Structure formats: C-alpha cells, structure tokens
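Colleague: Next up: some structures, all given as structure tokens.
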Structure I
C-alpha cells in the first residue's frame, strides 16, 4: 500500500523530502550518495502531506510552548518566526520573488527577476503582508479556540498548503529548462491525487478549530487558490516555477487559516 505506516521506504522518502523542504538536522541515510541533492518529486510527492504535517506540527508545538508564557500575538510571532527558521524561509522567498516579478514587462524579464536574489519593493511588501496575516490569523485563532486547537489547525494547513500547491507542477510545464522546478521532475497526476487523499485525512485535524464546515470551506479555498495560481503562472511566465509554487503555498496557508478563523469566530 502506498501509505502503509510500516513501509520503510515511506519513512526514507519522508526524510529525503524533509531535507529539501526544511533546514532540520536530519541524518544521512544508508546508501545515500548525495544527501543534499535535489529530490525526485515524481516519487516523493506521496510524502509531501507528511512533510507538511511535520513542519506545521513543529511550528504548532512552538505556539503551544510560547502560549504558556505570553499573549496570543507574541506566541503567534514566535511560531511564525520558528517556522521560517525551520524552512529557511523557503516558501517566503518564493512569495517575495513572485511579487517582485510583477514589475517585469515580459515573460523573460519576469523570470530574470525571480532568479535575482535581491528583494524589491513588491517583494518586501508581500512579505510584510503575508507574515502579518499569518501572525494575525494565528493570534485570532488562539484567542477564539485556544493554542492546542490552533496548533492542530496549523499542522493541517501545513499539509494542505504544500500538497495542493504542487498541483502547479502537475498541471503546468516548467517555465524554464533549469532551476528547481525543472530539476525535481514532474509528478504524475495519479500520484498527486493519492497525496491529496492523504491530505484530506490530515485536514481533519482542523475540525476542532474551525468545525467541519469551516474545514471544508478551507479546503475549497485552497483549491480555488490553486486554480487562480495555475492561470496566473501560465499567463505570467508561460509555466510553473519553484517561486510561484512557493508563493502559492503561502497564499493557501494564509487563506486556510483565515477561513478557519472566520468559522471559529462567534
């Protein structure tokens, strides 16, 4: 079975994918030639929900710990900061680069801007707004339903956002024949669908915070964001890039948290 918990290959693939998505100190696996090489998502897409669950769960643990000592907004700030450290601000970088590319007048110029390591005005603004919304959403959820339920919702959002965002790589060709999006391969749609099925099970963790209706609405919003991202990427650069996928993950996570907050607020 693809998701049998006693499958050693499943946990091996999860560690490999976690190494790509995070800066966690993970051990080198037996027989692994290059532990820092780019993963092959034609195989690893099946474990992306587990990777999102782990990273969201660890951030949620920070939220719970911080909530024992400080007010919700401070706990939320520490949680978001810890998440950025754990991932090396991986997806945030994609959000900033994608926002900066809005200043390009041609597809070629937009791709060049995305490759530039410098952050412009659009990128800085996107980061400020994105981080602010995540902090505000988490603080609002903590005030409404408590840190424990919010932490569970964050774990669910971590899985949903990362798995759904990979739909860009499934549905669109790489915008350039270089870079991370090209090198990590094109996942098969059937494998993505199986990953989405596992993600739907993980999404149940959000029910204590937003209720069944709020959770279903959050999943629908995630799907809507993906559809908009696909149309945007196709018209913006003629395909998908790692930066646009990262930006999509950020928008989905924020949208899901805000949807759960709306459902949880009396």
Structure II
C-alpha cells in the first residue's frame, strides 16, 4: 500500500530535506514519526523535491510504502508526534504507479523580496529577503523571458557528477503583492541544486541596474557557472506546489522522468 503525504514546513530549523547523520532534517523527523505510528523499526520516505537548508515548503509531496494503514489515523497520529514547524496536511492512498518524485510533471516555487523599507516586516523576515535597493520589475520581467523553455541550466546549477542540468522552465513571472513585496514564481519540470536561488540572483542584478536585461540570456547560453551570479539566501524561497498527471498516466510519467534529459527531448 502506498500513501501520499502532503506536507508543509518552516525550513529555518532544518538542514534541508534529506536525512543526514547528526543533523535535524525534514526527512529525518518525518521518518522517525512514521516509524512510531506504523510500529516498525524504520521507513523510507520519497519526496517530490529535496529542499536545501533554510528553504521552506507549503506544498511538498512525499510517499511511503506500508503493509496496511488507515490514512486518516496516520495523519492524526503524525499531528501529535511531529514538531510545530512541520505539518502533514493530508494522507491518502494512491495507485501503485504514483511516485512523489518521478510522477511529478512540474514543481512551483516562489521567492519573496522586500526591496523597500515599508515592505520589510519583522514578522515575515524569516520568509522574505530584505533588499536594500528598489528593483526594476520591468527589467526583471524582460530578462526572465530569455530563460523560459528547455535549456542547459548549468550556469545556474551546482553540478553533481552523473546528473543532467537540462531542465524545462515553464514559468518565470514577477509581481508585487498587496504588501508591495516582490514575488517571483518559478515553475519547471524539475530543478537542479541551487537553480532557483541562482536564477533570482541573476535577475536581482538586472533589477538593480548593475546588468542589462539581456545579460540573463547570455549567462544561460554560456552553460558554465558565472561568478558574477549570486546565489541568494535560502529563506526567501518556498516550495509552493507540485503537479501530477491523471492517475492513469502516473506510471508512464514516472518512467519518462527516469530517463536522462537531453536538449532534444520535447519541451
């Protein structure tokens, strides 16, 4: 029996998602609580996207395989065992073809920046990056358009041996919310390590006027890390949502996602 868990967490107290010896992580806390609920020695949880240290989530998705369980009882008991900075909002049984990581068709993140004093709220400082200079939203939008589509995002990723940096960027849009906080919404089929925070760092340089809008596309085309691109702090980033296909397409999507991405793949 496979269970899907929808969860949210404040990343400030975690060393990222992935379990690490001697460090507090979201996976570690969740697996420990699940083992207690299921009365087993250990469990293995798979998530849709591993978040870095300090990154938050309100739409993370994970799955776990169990012999037998009442999903609602599991959720209620997790609620009593998990600390307040991580909440499992929903637990449901899913088809065998569901894989939290490989069945996903896209992930959506948001990065929040308060770029003027009136928007810098001490009560949200753990989730919004305070920036000293007013950013030009029009310039950022122009630069963002050059990054959309399927590309090699090596210029914006921390390379991992044997891993591809080919990704399809579906959306990259910016707007000011009711509190005048600048919110960047980024949606892609998948993200590589530090990709979102590097994209934002590049666009902030454009928004400040230190670089022209076309610079973002030039960095992308170079396909190599540019030391001029800053990786912005993690606390402004939140995993908002993960998208999945209909149930009858889950297994096929998981199989397709496991293939090594190339630029020749359909966008």
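Where a number appears in this text, it was derived from the coordinates with a stated rule and is not lab data. From a predicted model like this one, the values you see are computed outputs, not experimental measurements. Cβ atoms are built from the backbone, for glycine too; each structure is taken alone.
Colleague: Using the calculated result 2.9 for distance in nm of label points 7 Å out along Cα→Cβ at positions 40 and 200, pick out the matching structure from I, II.
Modeller: Attributed to the structure labelled I.
Colleague: To which of I, II does the computed value 19.2, 58 (Rg and Dmax of the Cα atoms in Å) belong?
Modeller: II
Colleague: Something else now. Say we calculate FRET efficiency 1/(1 + (r/R0)^6) of positions 152 and 168 (r between Cβ atoms, R0 = 25 Å, to 0.05) for every structure; which of I, II gives the highest result?
Modeller: II
Colleague: When mean count of other Cβ atoms within 10 Å over residues 72-79 is compared over structures I, II, which one is greatest?
Modeller: I
Colleague: I have -7000 for helix-only ellipticity at 222 nm (-39500 (n - 2.57) for each DSSP H run of 4 or more, over all residues; to 500), calculated from one of the structures I, II. Which structure is it?
Modeller: Of the structures listed, the value fits II.
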